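> Structures given as structure tokens follow.
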Structure P
Amino acid sequence: MRILVTGSSGHLGEALVRTLQGDGNEVVGLDLVASPFTHEVGSIVDRSQVKRCMKGVEAVIHAATLHKPHLVTHPRQDFVDTNITGTLNLLEEAASVGVNCFIFTSTTSAFGSALRPAASAPAVWVTEDLRPVPRNIYGVTKRAAEDLCELFHRNYGLACVVLRTSRFFPEEDDREATRQAYEDGNVKANEYLYRRVDLEDAVSAHVRALERASSLGWGRYIISATPPFSPADLLELRANAPLVVKRLFPAYETEYTRRGCKMFPSIDRVYVNARARKELGWHPRYDFGYVLDRLRAGEDSRSPLARAVGSKGYHTSKFAGGPYPVQ
């Protein structure tokens, strides 16, 4: 299959190109930044560039985007140009040449303020039915791009699948208080309980979406590690997360103490991947139980693919006081 992958020099883009080429597909990687996994250097905002790259393409995975780390360094218009106009360019060219399916990489950040419960409220049980309340131009433009995908499915019959991915980046947390209170590996281990996905699992979700898109026609899915919690845990998770985790993983506390790790005192959301597992037939491998087993064994909990791709960052410049400037 000839597949166009946008954002091919990024974390997910490189991982997708590596995997798809390894499976015998012909991949066209498009990115602003040159890399061994990018075959066409250019912008999705350039309609002529998109048109050239779409020749002979049977499927599109659209992972190129401006992210949350760009909120301070880029004007809002850049987000509109890249995340909305760029997506529109790809959809229109894909529809014009009869592409079989279009996979759009979105983000759980699209939920925005809906992820922040009131002080005394339970943690939020985040499914695809939760109504997004975008907090910034990043969330607004990603949500608008999702709507464009649905529009092109409805009006042009283009099979479109939207994947709202949770955190998979290897960079340290952008919040200074978190960086000061927790070692980076500790933060990521905790996040596998409720808001992180390994890069290999993110890629496998995209591959399953490619395989299922034609029969689904349209779908929108949360892509995150399988959480161990149920809705019955939500109130206690908010008040005393370590107690809930100890009930589900009795040995975790011993291993955390041995390593000098700490559980977050409160968890405010839980990303639920049940629909993706059921409708895409997606089987994520990496979750908190897996991470805990690797910690006990003294092994790296990251997938081989995540280790191969490594850390890329989001800017060409380095910033003092964090991985990137925050609002």
Structure Q
Amino acid sequence: MGDKVIMEFENVGITYEQGFLGKSKVNIISDVSFVLKNGEILAVVGESGCGKTTIGKVVAGLLQPTSGQVLFRNRNIWKLDKKEYKEYRPKIQMVMQDSYASLNPVKNVYKTLAIIFQYYGVKRSDIKGKVIESLTAVGINPPEYFMNKFPYHLSGGQRQRLCLAKAIIPNPEIIVADEPVSMVDMSLRLVMLDMMIKFYEEKKISFIFITHDLSVVKYLGNRGKVMVMYLGKVIEYCDIEEAFRNPIHPYLRALIMSAPIPDPRIAKKMPPPNIKSTEVPSMSKKPNGCYFHPRCVFAEEICNKREPILKEISDNHQVACHFAEKMPEWKFYD
């Protein structure tokens, strides 16, 4: 895999206004910084509403940051001219959580893909062959049978495969996969993940996986990094394997302990998540200091007064916690 930086976030923030008369500002994401290399996977993890999908939309150029900058191959994407932006946009594709909402219900499978090939200049006589090739690549077989089917004829897994086929056609350099398997049957999740990993390995596509499911992240193994979000802030950033071997932030530890364990012998030994409360504070009423301190069992007075900064505590392992260096040794179960 190449190690050339393809995309970089530099202190990116998104602020919304709410209310009609006395408008107030809400920071959806704040000071988010990361580097995505060519042929690398970045898993963005966190509870619902933490800003994960917002990051995906910023990557795709659908949302303009209110602060910071987004660089694609060292170019600020919001300073590209019209021609440059038109060249940039197909290089970033998205696979969304709701596959049905991502597809036009009045276009059959053939037309859904054919219109994309037509847009990118494929000859009319070659389009059918290209559609068959795309359907075969994502495991929709036999392709001739499904070409005249509409989205409502397809299962959830087939619709998500069709969305993946759409994303692959422009030969993207980055695919943002937003909860790509959360609405797919459990038996098909590994099939979908293996398919994405295959494209990642064969086509050297960089992936940004947005998920709250740590089992998905763990399955990605040593293929990239994980960025843990909490209320719009990055609180831990490291290699995926390191995140499970040595999680530092109390929030990431709680997430790992909350994940279902398929082995009942291990599950029985697991203590409950080490956390004060399961309730997530509102984005519009964030706590003072460290956002996580009302739920943290390790919190002290400084956590209520001062917000921790994201700092490197070991090679390629960054954590935003006042007591990162003093955390007890991690034990998954006793």
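> Determine which structure produced the value 3.0 for distance in nm of label points 7 Å out along Cα→Cβ at positions 26 and 298, calculated from the coordinates; the candidates are P, Q. Let's see the in-between values first.
Working: P: 5.0; Q: 3.0.
It traces back to Q.
> Which structure, out of P, Q, was semi-axes √(5λ) of the Cα gyration tensor in Å, for residues 210-249 alone calculated from, if the result is 16, 12, 8? Can you show the working numbers first?
Numbers: P: 34, 11, 7; Q: 16, 12, 8.
This figure was derived from Q.
> With distance in nm of label points 7 Å out along Cα→Cβ at positions 282 and 306 computed per structure, which member of P, Q shows the largest figure? Spell out each step's value before the answer.
Details: P: 1.5; Q: 3.0.
Once distance in nm of label points 7 Å out along Cα→Cβ at positions 282 and 306 is tallied for P, Q, the winner is Q.
> Supply the structure label, taken from P, Q, corresponding to helix-only ellipticity at 222 nm (-39500 (n - 2.57) for each DSSP H run of 4 or more, over all residues; to 500) with the calculated value -12000.
Here the read-out was taken from P.
> Supply the structure label, taken from P, Q, corresponding to Rg/Rh (Cα atoms, Kirkwood Rh) with the calculated value 0.96. Don't skip to the end; give the middle numbers.
Values: P: 0.96; Q: 0.99.
Only one of P, Q returns 0.96 for Rg/Rh (Cα atoms, Kirkwood Rh), namely P.
Rule-based calculations on the coordinates, nothing more; no lab input. Since we're looking at a predicted model, the values are computed, not measured. Cβ atoms are built from the backbone, for glycine too; each structure is taken alone.
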